[in-house]
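Peer 1: Pasting the structures in now, so scroll down.
Since every read-out is calculated from the coordinates, none of them should be taken as a lab result. Source: prediction; values computed, not measured. Cβ atoms are built from the backbone, for glycine too; each structure is taken alone.
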Structure 1
């Protein structure tokens, strides 16, 4: 083939490819501008009725209205939340499959020797949703009426007191491990398959104490079935205003709150991420949504994706240190 003919053929090929690239660049913003044009699936990696599920259902309708498409809650429970997170991490990064997870997103990498996804690399935060306090409760057979008395009792009888959790690595569990670390006590861990059974056995006396979320414990405290010794957050809760914080009760450095975050596959575009975050924050700032969340013990907490990612990384470092110190492993 003559050199000039070859040159013209290569030039036509290059121009053709350049045209296709230009069209693709034009089409990408147009696609993101039309987002969303179908329902969005919000995966909750836990069973229905838990705090993450409740938070998702409290925001989904209003969020869907602001997006112009339904936000459908999809419970994908299993493996301490890892099953649902893995499904989202490996889904198409188009913004139509998201997860709503808890602090376990930062804890699980330290608990499990091997995960099928990387929390910090394969997921990107859309934004935070809310925080929620836990509460230290004991049954009526436990003699302690205050945190100081409970700590003294635990130190006098190492390993004789027990606490129930919703499973190894659950927020119930980690709230208790932080309590043990701050109080320098040894209290036996009894893991259950969910927070409900742990709370039932705390009431009956099968275990001495537990750290449920406020919304789950309030009715039992009000009914006299459980005694609340302290809430775990930095301030008292309107749900149990007479109950002190851990700092007020004697553990000055103890603060534990569950947080809830919406995440997407890491390759999601910035345009889609921005639209999801803006609509989520508008939802969380709506007075009726904030009121609904507050009634269930949640404090709305809108943040940017950058702030939310920084939270996850900071919490990962915090819990990685505690898990290593205590030698905690997933069942």
Structure 2
């Protein structure tokens, strides 16, 4: 039997195993892929400066601390291992600490159980603090340069320039990813976020729901009362929808008077309840003269292997059915 698939001795209960993990100073993690539960010992929290067991026991916590620049590389290693394209999972990357700094860790993991269909059932691993070694290498590289004073001065200058450039990049990214009128995510941002959400849902076998929405009778409002009044109506719609968003949800303007809401880790039943909540909230909005501000809703949940384009197409079809059923309707 390979090391990666060697089971934990039956004499160890789950509670005893986790008690043992608490005695280990390194950051130990235990992922139950079938339930989505991830146990992390106190050493993991201490290493990154967080209060012990203060974060959600899900893979999203792990994803959330990985440095954005390292994330694609880490996921590539992770997927190659769980898909049995690589013999081991061992990768170095930066993790976000509680104080906002980043710490270099070595992440090593082993699959200890697979399901009958070959998918991962359980995986154990450890995060080891290698930050001091990484920093020492960086310092030695600087000392090897003949003009240390000049390099230090240039480094400070470059740091200031980089800060200014980063501020400009952040500002440009904000402008590029938000709708100019409503200030929610635009189509470009939606396509990026939805692709990532589909990849995450496929990787961790989590549900992902989508709600496509269209304002009823929007064209008559524009035609009769002008685009200024129509724009104000769209802003009012967005403010109402935004009030129903959960922390993990994304609201985007798909185009014109059509909006899309991305609902990670959400089943069809839960997404239908969100749509009903949106519908109730919109019912309280003041009408535009004789036109009530209502929406039609197309609700779908992602199917296994489905791409973001296929998911969006099904949501649009559901929205079309809702429009056909009359105003202020929900269809799946």
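Peer 1: Can you say which of 1, 2 returns 29, 13, 10 when semi-axes √(5λ) of the Cα gyration tensor in Å, for residues 186-273 alone is computed?
Peer 2: The read-out comes from structure 2.
Peer 1: Given a value of 27, 14, 7 for semi-axes √(5λ) of the Cα gyration tensor in Å, for residues 266-321 alone, calculated from one of 1, 2, which structure does it belong to?
Peer 2: Among 1, 2, the structure yielding 27, 14, 7 for semi-axes √(5λ) of the Cα gyration tensor in Å, for residues 266-321 alone is 2.
Peer 1: Rg and Dmax of the Cα atoms in Å, for residues 218-313 alone computed as 17.1, 51: which structure among 1, 2?
Peer 2: Traced to structure 1.
Peer 1: Could I ask something else about it? State the single structure among 1, 2 that was used to calculate P(r) over Cα pairs in 10 Å bins from 0, in percent, giving 5, 20, 24, 21, 17, 10, 3, 0.
Peer 2: 2
Peer 1: Rank structures 1, 2 by mean count of other Cβ atoms within 10 Å over residues 50-57 and report only the one at the top, that is, the highest.
Peer 2: 1
Peer 1: Where is FRET efficiency 1/(1 + (r/R0)^6) of positions 154 and 258 (r between Cβ atoms, R0 = 35 Å, to 0.05) largest, in which of 1, 2?
Peer 2: Largest calculated value belongs to 1.
Peer 1: If semi-axes √(5λ) of the Cα gyration tensor in Å, for residues 234-289 alone is computed to be 35, 16, 7, which of 1, 2 is the source?
Peer 2: Attributed to the structure labelled 1.
Peer 1: While we're here: Any idea which of 1, 2 comes out highest on relative contact order in percent (Cα under 8 Å, 6 or more apart)?
Peer 2: Biggest value here belongs to 1.
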